[in-house]
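S.K.: Listed after this line are the structures, all set down as structure tokens.
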Structure 1
Amino acid sequence: MGYTGDVSRGSVPAVRELHGLTVTKVSVGPMDNNAYLLRCASDGTQVLIDAANDAPTLLKLIGDAGLATVVTTHRHYDHHGALAEIVQATGARSVAGADDAEGIPVVTDTVRDGDTIAVGDCTLEVIHVVGHTPGSIVLLYREPDGIAHLFTGDSLFPGGVGATSGAENFRSLIGDVETKLFDRLPDDTWFYPGHGKDSTLGAERPHLPEWHARGW
């Protein structure tokens, strides 16, 4: 059975083999939170996106191969509840968006829009999207001669952008998501959110006017 991205807490992780990178998706709670372990195919370097919860499950997933980096997509606690324990156990560096770093424990490096994070010889591009939090980041991986992949945290889900407090934050988030993601990347771009199931930009693109109109 191929990758579907459909996981639940306690279920077997979902594994997807990309050109150059393996993505392992696991649900660790506390609110159906997803964590993503990325592994470089050429040298085995591993990077974890959102050490959300349940450090024992994440450490078992990491295994003996070690962990180079943990990236936290934004400062909300449900996305970094296990961060300190993972960093302590693995010695990994801890990366977060500069404008959210103060709200995240154990940040060793900050990133801004356009910066890159290495996964062995693979590269993640940092895209800063403002609205869910001031320093939320989305990570873009482009397969060589293949499709683009986005790890969107809580900024983009199937069915809409992430939660915002107030109209100004909503306008900021949907504006950044539209211009930095939808306007830039093609329909076959696959995205992996911080909660729930995956989707593609093509599946969500027709609904952008509806999202604008409803205001959330």
Structure 2
Amino acid sequence: MTYTGAVKPGGPADVRELEHLTITKVAVDEQMSNNCYLLRCKATGEQLLIDAAAEADVLLPLIGPSLATVVTTHQHWDHHRALADVVAATGATSVAGEPDAAAISEATGVPVARAVVQGDLVTVGECTLSVIALRGHTPGSIALLYDDSDSAGGRPHLWTGDSLFPGGVGNTQQDAGRFEELINDVEARIFQRLPDDTWFYPGHGDDSTLGEQRPHLAEWRERGW
């Protein structure tokens, strides 16, 4: 089956097979429709979960007996409601952006064992993810970049949390300073760095590519949020 990234709560997961990494996308919670992403290194079997957003009873059967790491993309409540249950069941290490780490720990009761900043690396088996800090939606929002462009037919893959969606950057509650910070980070650290075929996976809704969204950057900046 061809991966589309179109998932909905209560529906099946969608699976994408890269040369070295398997990506499983599932949506949870009918109200919020959060995306959760399970990454598995094909060489070692090690796994990493991006956002234990909700519904541990959905996530844990996908994960199976072993999970090394859970990365929380940002501190908002809807992205970590299942974190405590997932960590308790698997013993996974909790990772988050440094400015959001204390808030995540306070809300979930799960200590953030590793607080990361711009340029840090997170591994899943033999695969490496680069941390991109995207300030504005929250102070410590992060994206994760896996560069598969050296593989045959490969491309970069980017998990953006709630900082970048098809159609615009994340909500900054009409705060002009926060919006400027976010749009500047998204432009400089994502669009100026990565090619058009970069596939990105947001915290809610469908995926897209940077090439599809790049022509709209100026209108996003003009519109604000």
Structure 3
Amino acid sequence: MRITVFGASGGIGGEIVRQGLAAGHEVTAVVRDPARLTAAGDRLEVVRSDLTDARELRGAVAGRDAVLSGLGARGNADARAGIATRLTVPVLRAMEAVGVRRLLLVSAAPLGRAAERDPLLDRATMAVVSRVFKAVYADLRAMEGELARSATDWTSVRPPRLLDQPLTGTYRTAVGHNPRSARQIGRADVAHAMLTMIDDPATVKQGVGVAY
């Protein structure tokens, strides 16, 4: 499979690149600073871009089977500037221009619907987190709005609190809502879930909750 990864030097994006190469995929990694990319391999192509020009990105996505994105805000300041939306829109336009449809990207659990009978403590915690990081989630909602209006076959992957830990391959997913008591998940497992979902038609045009 040929895939393009945006945000490839970040925590989740870097894991997508490494796991994609390990699985035998041909990977194009799009980064603003190639020096920050730690992955390497014969099947890896690196493209430098500041992600502002959709026309410039067409070559990075043309002919690919899927595009995966770990783009997002690094904090409230980025979020208030709408960085996730601003970086994602050129990707969408480039994909639409060259006819590539499959897109999976990272959003966040507070945008998902709570599971039925979710414990009160988990609901309360999610509400507090949503208030503290209000700007981040407003940016992600705007980004998901752009997805819904696009011509892509998108999947919005919505993890809760992210951890830096080795891949386990053991996690829960829920299409259309969050798993019950969705509290945390490792970045490596989010990447694994995204790669697994590429060929899953049930996840197309859906938000998918992921958690341990």
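Derivation of every value follows stated rules applied to the coordinates shown; laboratory data play no part. The structure displayed is predicted, hence computed values, not measured ones. Cβ atoms are built from the backbone, for glycine too; each structure is taken alone.
S.K.: Upon calculation of distance in nm of label points 7 Å out along Cα→Cβ at positions 7 and 175 from the atomic coordinates, which of the structures 1, 2, 3 produces 3.0?
M.R.: Considering all the candidates, the number was obtained from 2.
S.K.: Here semi-axes √(5λ) of the Cα gyration tensor in Å, for residues 47-134 alone was calculated and came to 19, 16, 10; which of the structures 1, 2, 3 was it taken from?
M.R.: 2
S.K.: For FRET efficiency 1/(1 + (r/R0)^6) of positions 111 and 167 (r between Cβ atoms, R0 = 25 Å, to 0.05), which of the structures 1, 2, 3 scores highest?
M.R.: 3
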